[in-house]
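See the structures that follow.
Quick note: the coordinates plus some simple rules give every number you see, no bench work behind them. Bear in mind the structure is a predicted one, so any value in this text is a computation, not a measurement. Cβ atoms are built from the backbone, for glycine too; each structure is taken alone.
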Structure 1
Amino acid sequence: MRVLRRGSKALPDMERIASALDELYGARVEPALSKKGELQCTGFYMDFPDERYISGSEHVLEETISLAGGILMSPTMCGNLFRDDYIDSEKKNLIDDIRAVINDKRGYSAMRLLEEMCADEAYSVSKLGSESEARAITPESLTAHYHGLLADSKIELLYCGSAEPERVESALRSALHGLPPRSDTDIPETKIILYPPGNSPKRITETLDVSQGKLAVGFRLGKAMRDNLDYPALMVFNAVYGSGVTSKLFLNVREKLALCYYASSIIDKHKGVMIVSSGVEFSNFEVALAEIQAQLSHVKNGDVSDFELLSAKRSIITSIKSVMDRPSGLLELYFDSSVAAMRYDPEDLCDMIETVTSDRVAEIACEIETDTIYFLTGQAGEDDV
């Protein structure tokens with residue numbers, strides 16, 4: 001998408017694209033990339049002023065969509081291939097981004113955890129790919145990949161604004177009229193492994209020049225990821241356990257016991273994994289790990305107060321409604337729902353969250369098992385523990 005964004009037949013370079021967007025009151029057309037489970041989701045995000053607030057302009061929507069359609073459908077080519085110079089420039093940018101991941105040790109630790117935990121699964125691959133894969137890109141391979149995306153990928157189109165649906169549909173159909181014919185394309189399924197292998201948990205220790213240890217623990221969510229996926233209960237469990245300032249990890253591991261600089265959990269409902277990330281002193285690794293596991297055991301045993309449950313629900317609902325206040329947030333919510341095993345409307349999701357009980361939270365927790373423990377340390381000479 002970055003190479004596509006370099007130019008179209010009508011606007012063959014970034015300068016002319018920027019000038020055209022300036023004339024559309026500072027509209028934006030930017031590449032978008034996300035990872036949903038084992039799905040690589042790519043496309044463009046457009047941001048332009050709603051015409052209700054622009055005096056004397058009636059076609060900003062159509063012109064912005066047409067500009068984006070030109071970038072997607074009629075990119076700048078040299079013969080029938082993408083331009084070498086555009087590819088070389090964007091390969092360098094991509095490689096820089098891949099290398100920069102290590103600068104964020106918290107994110108790097110989570111990435112390394114998933115690489116080890118899901119080594120035989122597509123989920124282990126970063127959304128940016130690897131440096132070797134980036135270096136191997138050629139005009140021929142990238143052009144073939146582009147045509148494959150246009151022909152075979154599931155396409156989702158989302159709009160947030162005041163224009164009539166018929167007008168938006170007409171503009172999109174006009175901009176995308178050159179798409180290859182397609183039948184309804186099914187969304188590829190993410191491979192979900194309910195439980196860790198019998199020899200788990202696996203432990204990995206690595207050493208880098210860091211002053212603070214990074215502990216990342218990976219869990220499988222068990223039968224909670226089966227066909228009767230209870231996403232609202234998963235969200236409430238995660239908020240009770242580790243995702244907010246009223247969670248057990250924050251209040252106990254971080255605040256009360258002072259075992260770490262931060263401790264939080266995140267769930268990928270598309271894949272059925274949970275990651276706990278924590279920053280610890282090197283000497284506190286084992287005791288912090290034991291307390292992270294102990295707090296999960298408390299939830300499994302039903303040790304969840306009314307205050308903890310209510311605080312978790314309020315935190316989630318407030319977060320959802322805050323996201324819904326932004327057009328980009330609404331688009332993300334509805335796009336996430338479109339590729340999830342459980343389709344949901346944000347308002348309905350809030351209502352379902354209100355009905356989750358502490359017993360249901362405990363049931364969710366009881367299915368969760370530890371898969372992999374990753375520790376990034378600065379102490380040289382340590383072997384894998």
Structure 2
Amino acid sequence: MTLTAAVAEGKGKPFRIASLELDDPGPDEILVRLVAVGFCHTDLAAREGEIPVETPVVLGHEGVGIVESVGTGITKVAPGDHVVLTYDSCGVCPNCAAGHSAYCYDFSRLNFACRRPDGTSGLRGDHGAVFRGFFGQSSFATFAISHERNTVKVDKHLPLADLAPLGCGVQTGAGTVLNALKAGPGSSIAVIGSGTVGLSGVLGAVVAGCTTIVAIDVLQSRLDLARELGATHVIDATKAPDLTAGLRAIRAQGFEYVLDTTARPEAIAQAVLGLAPAGELAIVGVPQTNCDLYANMLAVMTQGLTIRGVVEGDGDPHEFIPRLAALHADGRFPFDKLVGTYDFANINEAVADQAAGRVVKPVLRF
């Protein structure tokens with residue numbers, strides 16, 4: 001079948017809109033007609049080579065759409081179902097079996113190899129094969145092929161196009177607070193970086209009942225939005241370069257939780273010193289290649305601190321994404337305030353606007 005896709009052709013090159021030919025889905029595959037797709041910084045990191053994927057490739061990993069057809073081995077969704085697409089996982093390794101599919105033993109192959117198990121992509125352009133299967137979907141296209149593990153059925157009464165950010169960025173931020181850190185009522189949290197993931201963390205902290213919620217960023221517009229979403233305090237990092245002092249000025253005893261979305265070693269090192277005894281710091285940002293983590297080891301040891309990485313919010317997407325969608329429908333999780341919408345053909349405009357801070361979460365509509 002013929003589809004329209006945004007093709008990434010290498011570092012520094014804009015996305016190119018092209019007509020491509022897609023093979024029919026196999027027995028364990030699902031064909032989804034896309035309605036919308038979020039643009040995530042991870043897509044840009046892949047295009048720029050920070051995440052190793054072969055090019056030319058169709059990226060996109062926050063797709064939402066309607067099931068068009070299914071292979072003979074598919075039982076959980078059927079044609080006509082409304083679905084949110086998310087990351088893929090094997091379902092059988094120890095971590096998947098324990099409910100931590102974001103740490104699937106086969107995560108890299110399933111999400112970044114962009115090939116079927118037989119080595120083919122099943123997608124072709126005028127100049128040969130185009131790689132496909134990024135995060136098990138490659139949803140920068142009018143159609144995507146997905147799998148049962150990364151295809152989440154949602155209520156047909158919900159506004160489907162609005163749910164696109166749930167597939168990665170929003171579930172990462174909110175899930176880190178609710179699933180990984182398990183922040184509880186009355187607790188304190190600081191969120192470094194007020195992009196999609198960080199602001200979703202703020203929203204998650206509100207749902208969790210945290211009473212001290214600090215948002216940190218360099219853009220005043222994003223700090224203002226953080227306050228609107230429920231942050232009790234903000235720190236302008238351009239005016240408070242000593243993050244430790246800024247955190248301690250708000251809560252002298254330190255914070256129970258810190259969520260870092262920036263992957264900046266200097267920010268993480270200072271945030272560690274802003275933790276309360278037995279505090280936890282979660283790292284979710286994509287770092288530069290060969291970026292090392294450092295922290296005050298004496299503080300980590302004597303204060304019983306925990307530093308951990310979190311992928312995709314460490315939850316079960318088939319449970320967590322519908323939960324977030326329901327919270328949104330109830331008015332308790334207004335992630336739509338992060339979104340700016342664009343026609344799919346204007347993907348490069350969306351990328352530029354996000355980089356310039358003119359939009360927090362671009363969503364492309366077909």
Structure 3
Amino acid sequence: MNQHTQLPPIPFIDVAAQRRRLGRAVDDAVARVMAHCQFILGPEVKRFETELARFCGARHVVSCASGTDALMLTLMAKGIGAGDAVFCPSFTFCATAEVVALVGATPVFVDVEADTFNIDAKQLAAAVETAKRLGLQPRAVIPVDLFGLPADHDAVAAVAKSVGLFVLDDAAQAFGATYRDRSLGTFGHATATSFFPAKPLGCYGDGGAVFTDDDALAETLLSLRAHGQGSDKYDNIRIGTASRLDTLQAAILIEKLKIFPEEITARDRVARRYAEGLGDIAVVPTVPKGRASVWAQYTIRIGNGRRDKVAAQLKAEGIPTAVYYPIPLHRQQAYKHYPVGEGGMTVSDRLADEVLSLPMHAYLDVGTQDRIIAAVKRVLAP
């Protein structure tokens with residue numbers, strides 16, 4: 001046992017530090033809901049939706065029960081189903097493709113860019129041709145803003161426009177980020193996000209939202225999240241589901257949104273210190289010009305088959321890491337029978353063997369981060 005094992009373990013994401021900062025504000029917000037007892041679609045829900053719209057500039061925000069539901073409700077609203085192809089990156093969390101399968105459509109996997117981890121627009125164009133050869137109707141693309149970094153939305157939009165694809169941005173990890181000085185939530189035809197506790201803007205349970213400037217789409221989403229109701233809850237005009245953001249979670253998120261801009265700045269400061277400390281020994285994330293990441297994760301790449309050994313050595317020193325994602329979707333049992341773009345999944349496969357995420361949150365102090373950087377440099381030293 002060396003001296004490093006005596007140090008206290010470091011949290012991967014320190015939700016408790018943020019909770020301490022918020023203090024009575026959250027307690028009071030919850031108490032207000034407990035006093036009025038409007039637990040379903042209470043006044044805090046509409047207030048939160050309004051404040052989210054103001055934050056990012058979207059015309060409409062429809063909150064729902066999770067980020068997964070945000071994606072699925074949007075596909076349902078567009079009538080996407082059997083015989084339709086929806087293009088998804090393979091290097092992402094399963095929810096992106098899961099919702100496509102759940103509505104009866106076919107996910108078609110697209111490779112990603114090695115430097116951004118996001119969908120490769122050139123490969124998207126090739127995947128569209130693959131879908132056509134298989135007799136599928138290209139209907140939509142779901143670019144993912146992975147780890148908090150916006151995808152190349154201009155490039156994706158160009159391909160989508162050329163073939164008539166609906167663009168649903170999966171910003172589950174990236175709400176608060178910007179692309180060409182515009183906030184996520186304003187790209188594509190709709191944007192979905194998640195308020196899972198580990199997300200940059202997270203609640204104390206599950207939650208999600210859809211952003212759109214399309215009035216008709218927003219109206220349909222409001223119906224779908226409440227069992228497809230029309231003018232009355234017993235007049236159901238379409239098949240829907242129960243997917244509402246709890247009033248308690250909305251109340252908590254209102255308080256968290258107040259400090260969110262400061263936390264985004266703090267996350268970026270942490271990311272810059274990582275880049276300065278590790279840039280000469282590992283492949284650190286790059287942020288292309290015109291984009292700003294919200295740093296949901298800070299993910300380095302470690303090649304030559306060393307990743308797992310490095311993770312084990314860091315764990316022994318009380319430093320947690322995570323692998324997002326060890327198996328690309330096109331190789332997972334539930335998804336491996338779905339088609340892949342003709343360009344193959346070379347980059348996704350390579351990233352799955354190399355990526356390693358380090359502790360990242362707005363409350364990572366300099367001393368703790370120095371300890372992480374020193375340990376990573378030590379275990380990576382030749």
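With Rg/Rh (Cα atoms, Kirkwood Rh), for residues 158-245 alone as the yardstick, tell me which of 1, 2, 3 scores highest.
Result for Rg/Rh (Cα atoms, Kirkwood Rh), for residues 158-245 alone over 1, 2, 3: largest is 1.
With mean count of other Cβ atoms within 10 Å over residues 30-37 derived from the coordinates and found to be 12.6, which of 1, 2, 3 does the value describe?
Matching structure: 3.
From which structure (1, 2, 3) was log10 I(q)/I(0) by the Debye sum over Cα atoms at q = 0.17, 0.18 Å⁻¹, for residues 150-349 alone calculated, if the value obtained is -1.11, -1.22?
Computed on structure 2.
From 1, 2, 3, which structure was mean count of other Cβ atoms within 10 Å over residues 86-93 = 28.5 calculated on?
Source structure: 3.
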